[in-house]
Every structure is written in structure tokens, then in C-alpha cells.
Structure P
Amino acid sequence: MSDKTMTAEQVVSRLHSGMTLGIGGWGSRRKPMALVRALLRSGIGDLTVISYGGPDIGMLAAAGRIRKLVAPFVTLDSIPLEPHYRAAREGGAFELMEIDEAMFMWGLHAAANRLPFLPVRAGIGSDVMRVNPGLRTVTSPYEDGETFVAMPALRMDAALVHLGRADRLGNGQYLGPDPYFDDLFCEAADAAYLSCERIVDTAELTKEAAPQTLLVRRHTVTGVVEAPNGAHFTSCAPDYERDEAFQKQYASTPWPEFAARFLAGDEQAYQSAVREAT
């Protein structure tokens, strides 16, 4: 078993323009923002991004890095619609595949299980089919004869996720109230990169919490990055809640101004700028 620790910059060096990238978390909760910030410092773009979207999507969209987005929503939770995403979308900056949350989940399940699609009831009778003309339906081969949406697998070249704790081998643990779907993102991707608040010895993972909290398994993880406060300004319970004051500042600041003030330097410079701002 190998030591998979690396830096955020080393993770980004393995990514490339034109790839399909999954980003874990949910809305403005436990997003791998340190990895997203490292990605923004690179020249990588023309991305297809798959995400339960939050500020990860807002920032990448504002920076012009997204070619296509697959998402059920893009929200800051306490601010219902991510404003930088909204501006980019209204300007026609990228292609959007907007689908139901359940359809998105089953697309992850299909990819994780290496299936081309999975049948799902969600979407039937809604405008999801109208706005996504590429979606197809399938009919049950059994006596019921029911029609389902054939949700295509959401396969990814790489996935980025953030968890509370991890070991050097790639086992990842969540300590908050919700696992979201980070395990499926890792399983659905050809390569998965896990950032965490703290790297600990493997034995420590089960001392802090129950074994059920070991969400991500090492065989699905390519690299591990220790990134304290790495989900900021999104939440990473129980280590910290969402930084609502900073989120409001992000949402109300024109993107060029925000990027120049907070994203011009490395991660240490970002954390220092945040402390100065608050």
C-alpha cells in the first residue's frame, strides 16, 4: 500500500483542459474549494463539470473555465441562486444539462457500477425531457411495461472531493451529518483526489467516529491532500460552519475584483486575505 499524499498543485498538474471533472459536496457544503482555487490558478479550461453545484461552479463559470455543466442546481444554500453562475449562464457562456436531483444521483450510480445507464422514474412528465432532448426512455421488459427515463452514466476523467479526515492511503472519513455523494464521485471517476482537513493515522479514523463514517475507500482514491480550512467558505461540519459573512462578500463582489483580491496568490495568500477581510 502506497503513500498517496500530494499537494493541491500536484493534483492540478494531473488535470488537463477538455476533461470531464466531477466536484463533490452539495451546494455550499463541504466543497473541495482549496482544489478548486488551485485549478483556478492554472490555465486549465474547456471543462465538462459534473456537480451538485455551489461556489465551485460559480467561480469556474465566472473565470470562463466551463464548456458544459451537468447539474441539478447551483446554489449557495442561504443565497438560493449562485450569482456568478447566474451571470455566466444568462450570458450563454456554457452548455447546460440541468436534470432532477434523483436523476443526477442515478447517473452517478450508473457510472460507479460501470453501467451505460440506469432506469429512473424521475423526469417523466416534466420539462426535464423537453430541455434535454438527448435523454431517452426505456420500457420495462416485464409485465408492468412501465416507461422510465434512461439516465446516462455520469462518467468522469477525474473527481475532486473534500472530507474531514483521511489517511495517507486514501481512506476518507466524514464527521458531519451528511455524506452527500462523495463516495459515488470517487467511484465514478477514472482518478479521484481527496482533500481533507487533517491527515491522520489509519487507526485514528475509527477512534474519532463509527466505522460507518469511513465513506471513501483507498482503492477509489488517486491522491490525498491535507488542506486545513480547505472547504472555506463552504461548511465542513463539525470542523466549521459556512462563513456566511464571507459568502455574502463573494456573492456581492464583481468577479474581477474578488479574483484579484482573493485568488491572485496561493492558498496561504487566500487564507491570509480572508483573515484580513474578516
Structure Q
Amino acid sequence: MAPLQVVRTPGGPEPLLRVRDVTLEYRGNGGTVRATQDVGFDVFGGDRFVLLGPSGCGKSSLLKAVGGFVAPAAGSIELDGRVITAPGPDRMAVFQEFDQLPPWKTVLQNVMFPLLATRRLPRAQARERALHWIDRVGLARVKDAYPHTLSGGMKQRVAIARALAMQPRVLLMDEPFAALDALTRRTMQEELTRLWEETRFTLLFVTHSIEEALVVGNRILLLSPHPGRVRAELNSHQFDLSSGGSAEFQGAAQRIHDLLFGVDTPATAPPERIAL
């Protein structure tokens, strides 16, 4: 399949999130480790933008940098035209770990907590908004339960409700379904898609699963093995959860695999912008 240039209409919307030539480095006992090299991409409002690549390519590090937890060694990250220098409530994160919820707080208290901690809303309004999102993720009947009584999938629903209740400019998700069994993972992908269709929030999603990237994202950035460089940027809006068995979907998955791991695609090759 010949690559197709991705072109945005002149005068179209400005990116919500700009990542420009970002290099991320960590200092360890063995010296400096470079996680990414000159990575750049734009995320527009309402995008479901996926960072996809093998383990160690720096995709989680990029998410942390967007969250304001890691400062770039070079390059810049801007949200709404302002350089990100620290964490903020305009970027809420959902992680892979099930222990991201304080165990001494109920479901309702967990979802209310950031609203109260940031003084976003007074208590009565925070409770009302929290109950709204708890209901949206299907957990109204367990609103007074504690995390240790919940399944892994239910805990992730609470984390998603907590994040969306803050109405962030960007929702950051770092392999949030990777620790779930296959059936629950599929259910959570369906839930996330449904929530996005209802509210059209902006999503930055990290995964190392090609299939998950295709069904969750409308745009996918492929990162090379360590250190992560941009290998390609893809449009994938034509796929959804019902596409998995189609020849087109399987062909796209194989194309992505070849772009990521093909011996004829060196890590230093210039990135492609293609539609699958």
C-alpha cells in the first residue's frame, strides 16, 4: 500500500497539545539514559491519540512529560500555547496499576478527592459531579464501597471517573488495561469508546498492543525501539471494536508491525505520515 500524505486543511484548528523535538533523559548509576530522541507530534481537541511502540521506547516517559512530571532535556511541550513546566489539573492521568486509588477512601470519596483538593468545586457540587461520573461508568451501586472490594476492571472505572470528573484538557492513560484479563480489557475498551462518543474528551493513550491502538485511537504515533524516535504517524479513524476480524484490520495491524519491527525500516529513517 502506497503511503498517503496526511494533510490538515489550511486555517483549521490549532493543536491543543504541541510536542516539539522532545528528548528525554534519565540519570542512573550507569550514567545518562536517553529515553526519546527529537520526538514531535500535535494533538487536536477531541483526538484519541495513541503512542505505540515496543517496551523501552519512551512512550510512558513522554506521557509523564506531558503530565509535567518529567522535564525534557531538549525540546518543548505546550498545552493551549503555554509551556508545560509542572503537573496540573488540566492533565489527569489513569495508570496501569490497580493501587492508584487511596484504599481508605470509598469510590465516591476517591472521585471527589481531586475536585476538593484543587478547590475546583465546593463539597456539595463536587459530590454531585462525582456521582454523575460514577453513574456514567456504571458503578452507582458500589459508590460507598472501598477499593479492596472491587475487581481490577471496577478500580479502573473509578480511576477514569475520577479523571473525567475534573474535566481535564487532556486525559492521559498509561496502558490502563494491560493488567486486565482479555474479556475485561475488551469491556474497558468498549466503555472508554462509549464515554468518548458521549463527551469527546481529548485522549493521549499509551499502549504496546497494536490491536488496542487501532481500536482505541483515531491517530497513532509509532515509536522506534530505544531510544524512541518517531517512525510514522497514522490515521486509524476507520477502525473500531467491530473491525477486529476484517481483512482490512488485519492488514493494518501487519503494516504497523512491519513499520515497527521491519528490518528494512531503520530507526533513523525519516518518519512517514500515512493513512492505513
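Computed from the coordinates by the stated procedures, all read-outs in this text should not be read as laboratory data. What you see is a predicted model, and the numbers here were worked out from it, not measured in a lab. Cβ atoms are built from the backbone, for glycine too; each structure is taken alone.
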Computing distance in nm of label points 7 Å out along Cα→Cβ at positions 52 and 236 for each of P, Q, the value 1.8 comes from structure P
Comparing P, Q on FRET efficiency 1/(1 + (r/R0)^6) of positions 20 and 140 (r between Cβ atoms, R0 = 25 Å, to 0.05), the highest sits with P
Relative contact order in percent (Cα under 8 Å, 6 or more apart), calculated, reads 25; among P, Q the input was structure Q
Highest-scoring structure on mean count of other Cβ atoms within 10 Å over residues 116-123 (candidates P, Q) is P
The highest value of distance in nm of label points 7 Å out along Cα→Cβ at positions 60 and 260 among the shown structures P, Q is in P
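Comparing distance in nm of label points 7 Å out along Cα→Cβ at positions 84 and 220 across P, Q, which structure shows the greatest value? Write out the running numbers ahead of the final one.
On the way: P: 2.8; Q: 2.2.
Answer by largest value of distance in nm of label points 7 Å out along Cα→Cβ at positions 84 and 220: P.
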